[in-house]
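Chemist: Below you'll find the structures, each written out as structure tokens.
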Structure 1
Amino acid sequence: MSTKGKVAIIMGSQSDLKVMGEAAKVLEELKTEFTVDIVSAHRTPERMFDFAKSAKEKGYHVIIAGAGGAAHLPGMVASLTSLPVIGVPVKSSNSIDGWDSVLSILQMPGGVPVATVALDGAKNAGILAAQIVANFDKNVSKALTEYKESLKEKVISSADAIKENGWKAGKVGF
């Protein structure tokens, strides 16, 4: 098994990549090793089974699984592995405003947990995966500490700008 933490980012189709790419971006920023793949629970179930059953042996430590519509991918993968799975509900073209995806991932039966982030919340899934990996990878831990500090500095800078220039002149954001 790898001594460096690895995260697998998987999704049901290429159309999910726009959302799931946010997890990849933040993992790059947090110096966390990852791979990206398309693994459909409905169109390639054998591929999904093979991926989930072999993920631990391949050295992965966390799986981020994004899916839209019925969104079975995160739960099915979680049922086949002991690795932590973070589900990202994706608002897709065949979605009921994203609620079908949210509820499909969120409402897992006892014994098959899937950590679930907000609709299209792949960035937070990446951060959560990095937080898990940071428990045993000092480089990721350091990058994560620096990232969190930068968030704090951004808020303080925004607050100072409002105090200095008033709320109308602000044009500050997070």
Structure 2
Amino acid sequence: MTNALKLNVPDGLPFIDFTREVDYPVEQVFRAYAEPDLVVQWLGPRGMKMDINHYDFRTGGSYSYIHTGPEGVPYEFRGIFHTVRENESAIQTFEFSGYPDVTSLEFMTLEALDGGRTRISAHSVYPSMEARDGMAASGMESGVAEGFDRMEELLAQLQPETLQGRGA
């Protein structure tokens, strides 16, 4: 992919920020985040099987899913969607079973760019430097990068009218 993930783990602050540009319009990118049947096809690294327990991408909704790697080890994730603004942004909590009792708060925005492209930006806030460092060391950078590559591959396969014709 030509669009590289830009990750920032600032010294001394319990934050992780990233941006990634994709070659598809905001409406299609939002749909990839909103619809469970699409999310399961792109979220996370290659080689992981994703099972969704529930996924309700709306203000007040929640999610729970499990990624299982080739070795059979499950990785569970869950959280609450606090605010979802169609084609604009989402604020959610994020919990990873590998770091129990640690919840981060994530802010994601979608920005329309020239040429029908989108910039995805995220800001994650952790309760401590230890929690932030644990997440940064967990392999999340490669997982996020692979996930966005998979999103672009998925969007390339879908017909635009298929994506535009669905309700949020």
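We did not get these values from a lab; they are worked out from the coordinates using the rules stated. Worth saying up front: this structure is predicted, and the values here are computed from it rather than measured. Cβ atoms are built from the backbone, for glycine too; each structure is taken alone.
Chemist: For which of the structures 1, 2 does the calculation of distance in nm of label points 7 Å out along Cα→Cβ at positions 40 and 128 return 2.6?
Modeler: Numbers: 1: 2.6; 2: 3.7.
Going through each structure in turn, the value belongs to 1.
Chemist: Here is a follow-up. Here helix-only ellipticity at 222 nm (-39500 (n - 2.57) for each DSSP H run of 4 or more, over all residues; to 500) has been calculated and equals -8000, so which of 1, 2 was it run on? Numbers along the way, then the final one.
Modeler: Values: 1: -15500; 2: -8000.
Computed on structure 2.
Chemist: Name the one structure among 1, 2 that mean count of other Cβ atoms within 10 Å over residues 64-71 of 26.4 was derived from.
Modeler: 1
Chemist: Can you spot which of 1, 2 the value 23 was calculated from, given it is relative contact order in percent (Cα under 8 Å, 6 or more apart)?
Modeler: Working through the options, I get structure 1.
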